[in-house]
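Values quoted throughout were computed directly from the atomic coordinates according to the rules given, and no laboratory measurement underlies them. What you see is a predicted model; the values in this text were computed from it and never measured. Cβ atoms are built from the backbone, for glycine too; each structure is taken alone.
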Structure 1
């Protein structure tokens, strides 16, 4: 193989095809024309989910794309070009961002994102020094699965939406609505296209079913006159992203703490997935991956973007193409950076009607919940054991019902934070007691593949 003098990537074979039974390793690449094509494919794969997060939360899409691109480049640098990954918007941030924006505005939300990134980077440093064993004991699959599931299911009311009350001539009535209920017909069309596309199409089109549903729903709403394009028409084609300085509020920051656990699980799952597909031991990169995602999320919070995570969609692209070249991800990062320099793209995302978002979110939030169950299934969690069953059961109800606790001093702990505390606290308490009393088997299942976002 010929090593490029300028990039360090080796040319795989003739640069045109992947050898039968082989893979293009992270340090290899195909010809540059094919590498560019693969990079653009990674952009398409991440675009639907990455742009959907700012569309739901109200964050500027161009800013989110900017920090997604910068975060991906940092990830590749910090993992020494050995771990292919795209860092896109994490769905785990949606619930705390919505709550923080409602209570204190976007700057308070970005403050929570920044703190989450710092904590994740610190966890990564500890993992890099001490290994992953302690992490597996502190966050077994029953805990990580419960946290991921309750975050998704806690969002369910947001998918349905709410209506602002208005008073007209002294009579209380219903004002503008959000979510699915704002336009049920458009919501049904959007959700229907997503569902059908996922089973009608093979390959990349099937993987992009959510993006396809949003596009069709948008066009359907446009045809019915339900889209306001004034902002799109007035937006410039080229311009800098909109940056927002963070503001810190203790009660809002608490909402973001459980997201750290989700990001840890997603990054660990990503490392394990790439290792399995490439046949390499990449455990030594786990700490670096966590630090890299933490730094990327910190930068996003500092400038007004949503937090990032490793993307399962791009793992799907690699599995389908058998190309794991980090060169393709540098192309993807550069492309996303160029897209972030167009305010018109951001305005187009902001114009997506609430009915379209509600239709997509109906499936999206449920998928997050099912990802939690997937962690349980993949790791064969034994729910006949009360040490596993009880923490998961309590955590889910606390999260779904959105329990709240206000200890005073302006602090308020809501369903996700309380559910996470219940999952971790009850598990370790019951584990210690059952071990001392011999009343139940002590779970020993290690953390497995929890890749997702």
Structure 2
């Protein structure tokens, strides 16, 4: 596909149709990312002797895994928006240098997490638990995920390179292949099937990283085959301080935004741990279930960002307006559907895992209460994508900080104190999420008005 064909896709196809064409594969891709996070939990929770402890171990490991993904995807988001805008300006050379510098950044990211996997894992886990069994399982699981993080780091970059040129279907195929690999290997490695040794949580970790490497290798092949608008070669990977700065001017808020999910989860693990281990396990499981819904919104956001960014490069106010309008509309439909699904199937979802009756009831309560906030959460996620496309990285960051730190952790801590002194009131903690998302949605609207006043790109 040459540059003129790319323009026909990104610059000429009606925005509602283009958003569906790009968004549906991206939504599927993000949902499959959620599969990685839940499949391991589904299998390890059914380990005969220590299933619930193993599930707790994965919950404690999860914030660091999220941080790894946040940094990788955030780098890809920055490259995605910059490449899309460069191609909208017919600047193929800059698009190629941006892709190369994103790959250089990925090498650095992998080395950092490799070193953390070797030297930092045990200290990190020790800050969340004193239970020796859970500590050992969490440390084993997380060390493997960090040392072999090359798959998730580089797949996150190549996924965004494919999406930036309208080839999101290929990134979804790569994601599907990795997810299927993970699902097949999980029971084999965890329970020691077909003659292999039983590895427990370590088997879950190996299944995850092997699946991620399969996704990375396929995405690399697809990039080389179909991304003709991006030139490849060592000269493009040579680091450029200017381009790396531009990537992270856009991508750093996205990194911080997703990293705040790690901070929020880590903080809540500590807050909820003051109540009981059961509520920590219930929250960790709920969080992975709700990712199927929230990650769908993230997938659509990843279509909103390049479409609006390309239109911004074209200086097309009408397409920017349509990108915002239909992005918010489609997100609302997805999240409303997600709310209904979680409310209706809360009990069957919880039955998949080998939980005790008390832990299961806590998980069902979390699903039933927090899902009410999905519509507001979806709007906030869409607004973040809009801000990133319109050079509003700071605005995107403000929304993230509000919805994941300022309006949730202090409120959750206050409610946790009430729960500890009031028997049977654990549901109060879950209200924190609804409060945070509603207040953040109001702030998002005010920030969009500010961005429009600055750029005058939405209304004439």
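Looking across 1, 2, the calculation of relative contact order in percent (Cα under 8 Å, 6 or more apart) that yields 23 traces back to 2. Here distance in nm of label points 7 Å out along Cα→Cβ at positions 72 and 144 is compared for structures 1, 2. The highest value is that of 1.
Looking across 1, 2, the calculation of helix-only ellipticity at 222 nm (-39500 (n - 2.57) for each DSSP H run of 4 or more, over all residues; to 500) that yields -21000 traces back to 1.
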